[in-house]
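Take a look at the structures below.
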Structure I
Amino acid sequence: MFLSGFCLMLGTYSTPLHFYRKRFIRILIPYWIVVTVLFVLKNLIPAPGHEATLYAFLGHIFLFKMFDSSIFYSIGFEFWFISPLLQLYILFPLLRAFANRVRPAHFITVTLIISVTWWLCIISFSWYEIAPLRECFPQFLWTFALGVTASKLYTQRGMKFWNMKIWVALLISLAGYGGVIALSTIQENIFRVINDVPLAVGYMGVLILTYHILKKVLHKVYLIIVNTGLYSYELYLLHGTAMFLGFRLANYCNLQHGKGLIVPLIFIMVYFFAVGYKAILVRWLQFPDT
């Protein structure tokens, strides 16, 4: 969600209609293709716990799955992310206009208040049992808004944020994951609602540490990771398909007790699928690259 807000603010923007056309083509059509392929595969190669009904498939295509708990996590569990993402895309022109009119601190404060209010509603009314409400856009508005603000700061100050000292990044990591450990002592459903905040802090610190270490010590690995970022959406869309095929292959080859052996193959499959899929979308179907 953070990266979505960050990248959307860096992208070209003329009118809401142009934005919707470009982004929804970039997001929805590749998503529909992968959902269709996975739906067919799960019916051709049935597996317990991996059922894919026609109703669930239509819910993904016509997007009403974001309102139906029974199919919210269907076809591929990872596709829950599409629902709040599309909701934030719909709101982006308004959020962008608001962010450009007020100070960054005010923008962050208002969006954080909205998210906190939503968390309180989830906890008070036990909405954490209802997936479309638990994974609705207000849950993630605060981190999307952080991405929007970070993008504006990046255009003004460049890479200054990433150049923080390593010990500061380490303290941020420890504080974030220490917060996760502390919060884990409370009731599980409440923890699931609010744990994104310390997780985001800890993960940010780890990313900054990784950035410094790889860029200075393992530069070739750093370049591989940077180039992999070019296929981030395709990797997201296809990793579930690669896992499904990989583990079904493990079952077929009687590797039930050694499924870990198939994990390297899954990594290769995911990367191969992502690179090829993007090449098809961008070069053959003339989809926007970003």
Structure II
Amino acid sequence: MSDIKVKFIGDDQELQRPALDLLARCFEVWAERKRVFGKFPFRELSFIAFDGDIACGHLGIIPLESFAEDGSIIRLAGVASVAVIPEYRKRGVAGKMCEAASLWAQENGFDAMPLYTSVMRVYEKSSWTVFPVEMQTLKAPEITTGSENLWKSSAALSEEEKAFIVKCYENMPPLPGRIIRVTDAYAANSWQRLFGKDNLLWHLAPQGYILAVDNVIGEVCGKVESFPAGVNKAFLSIHDAAYCQLVNCGWQKDLPPQALQECWDGEVAMMKIFHPEKIPAKLFFPLANKF
């Protein structure tokens, strides 16, 4: 184990190729990304664990931001794409990568490191703790059907409609607690990935949009006056303005978040905090920004 070295290679596509190969071995979704893109499909700063010339582990960082109540920026190093190839598991590789990434994040001025996981014990060993993200499932007051024309699949969106969605997102005013990806052209919300998903539905309003994943509303962006029939559940932060809007429209609390597997895959939020005084209690991820 002492021979394992963790190297920070950033987002250099050529240097990330060993990471792409090992991630494809570990996850079906990454095997598909490797087949389709042949590279990382969105910005991810990579740490790779090597045993000699063998790439045996990967941990990615996605730069994120949020806003405190006073408008100040909170810098977050989101942990993603963590994998260790089977023959190196239970040998402390993940811990070494967490240690290296934590040191890098502190040295580069990040305030905390959030992640979503279903294997909490792996990160608890490296000082991550469960972070109570206050999400709630809502259901519509009545079951309604026959409104499919009010929603469009990703495949049915025109290029003009896609551009409208991106513009709405980019013009979204800061909302305290909302976690967003950094906003340069390469690192922003992975639109190509979203528009390529066949389980997404979009409702376009004159000044905003609603995004539903697996028929569950997960994001409301811009100004939306009403919520159309045809989708009967929502999964939102209780701090999101759209949550209050739905409650005012008669939507009721439904299943607890952990029972809605299709949204968060059974995962919980964890956080390693370097500057507690900067981290508000109501941080939350919009569904379209989940990584």
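All of the numbers you see were taken from the coordinates with simple rules; none came from a lab. The structure displayed is predicted, hence computed values, not measured ones. Cβ atoms are built from the backbone, for glycine too; each structure is taken alone.
Given a computed value of 0.75 for FRET efficiency 1/(1 + (r/R0)^6) of positions 180 and 196 (r between Cβ atoms, R0 = 25 Å, to 0.05), which structure among I, II does it belong to? Value 0.75 for FRET efficiency 1/(1 + (r/R0)^6) of positions 180 and 196 (r between Cβ atoms, R0 = 25 Å, to 0.05) corresponds to II out of I, II. With Cα extents along the principal axes in Å coming out at 60, 43, 34, pick the structure among I, II it was computed from. Going through each structure in turn, the value belongs to II. Each of I, II could give helix-only ellipticity at 222 nm (-39500 (n - 2.57) for each DSSP H run of 4 or more, over all residues; to 500), but the derived value -6500 comes from II. Which structure, out of I, II, was FRET efficiency 1/(1 + (r/R0)^6) of positions 124 and 276 (r between Cβ atoms, R0 = 25 Å, to 0.05) derived from, given a value of 0.90? That value comes from structure II. Across the set I, II, distance in nm of label points 7 Å out along Cα→Cβ at positions 4 and 252 reaches its highest value in structure II. Have a look at I, II and say which one yields 0.85 for FRET efficiency 1/(1 + (r/R0)^6) of positions 52 and 236 (r between Cβ atoms, R0 = 25 Å, to 0.05), as calculated. It must be structure I, since only it matches. To test your reading of the models, identify which of I, II gives 0.95 for FRET efficiency 1/(1 + (r/R0)^6) of positions 84 and 228 (r between Cβ atoms, R0 = 41 Å, to 0.05) when calculated. Checking each candidate, the match is I.
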